[in-house]
1. Comparing structures 1, 2 by distance in nm of label points 7 Å out along Cα→Cβ at positions 28 and 60, which one has the largest value?
2. Among the shown structures 1, 2, from which was the value -22000 of helix-only ellipticity at 222 nm (-39500 (n - 2.57) for each DSSP H run of 4 or more, over all residues; to 500) calculated?
3. For distance in nm of label points 7 Å out along Cα→Cβ at positions 92 and 108, which of the structures 1, 2 scores highest?
4. Comparing mean projected area of the Cα convex hull in nm² across structures 1, 2, which is largest?
5. Matching task: 1.00 is the computed value of FRET efficiency 1/(1 + (r/R0)^6) of positions 84 and 100 (r between Cβ atoms, R0 = 30 Å, to 0.05). Pick the structure from 1, 2.
6. Determine which structure produced the value 22 for relative contact order in percent (Cα under 8 Å, 6 or more apart), calculated from the coordinates; the candidates are 1, 2.
Structure 1
């Protein structure tokens with residue numbers, strides 16, 4: 001997991017490999033550190049992720065709700081079809097905004113999202 005330099009006021013977290021519960025806790029803590037710095041617009045770049053443990057997705061939901069309560073958001077970018085299917089199976093595709101590219105996810109912070117569960 002690699003947090004990048006912020007792009008404007010948006011923080012990007014690059015994740016690679018498999019996301020198990022331990023890695024998800026690292027992501028949670030990284031987002032917590034960003035919140036402490038009042039950085040409430042976050043994109044998780046999943047382009048290089050091979051697998052995600054579906055049980056750990058709940059950790060992301062907690063962070064998503066916290067960020068939205070602070071008028072921020074958590075968006076996902078670069079999901080493979082395999083990862084997208086995991087999110088669909090557990091019903092999380094309707095909760096998270098998911099974008100094909102990192103650039104689209106970053107640009108989306110300028111738009112109002114309606115939460116229709118579509119991929120962009």
Structure 2
């Protein structure tokens with residue numbers, strides 16, 4: 001199982017999720033639990049081979065893991081990479097919230113100073 005380095009997680013996840021079919025594959029894996037490319041093929045408008053390729057990209061990004069079960073590979077969601085990206089997005093959001101709060105405060109101060117004139 002391939003895992004991306006922590007600092008590469010957001011890039012790998014965003015790159016993997018840039019494709020709408022991969023997002024749908026990931027959603028189906030998350031909803032159904034461990035599943036195979038053959039089972040996913042029934043719900044997607046692409047070939048089994050294309051699904052396997054999408055699953056490989058998701059696997060490299062650390063979003064799914066494959067476990068061989070007989071002749072098929074069952075893929076399951078690995079939430080760790082999504083958690084890391086979610087934390088990264090929350091950190092960026094927090095920084096913007098702080099900047100906007102400072103901007104808001106500055107505007108209030110300027111408005112107050114203008115009214116005092």
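1. For this comparison of distance in nm of label points 7 Å out along Cα→Cβ at positions 28 and 60, the top structure is 2.
2. Corresponding structure: 2.
3. 2
4. On the way: 1: 6.4; 2: 9.7.
Across 1, 2, mean projected area of the Cα convex hull in nm² peaks for 2.
5. Values: 1: 1.00; 2: 0.75.
Traced to structure 1.
6. Working: 1: 22; 2: 29.
The read-out was computed on structure 1.
Laboratory data are not the source of any read-out in this text; all were calculated from the coordinates shown. Only a predicted model underlies this, so the values are computations on that prediction, with no experimental measurement involved. Cβ atoms are built from the backbone, for glycine too; each structure is taken alone.
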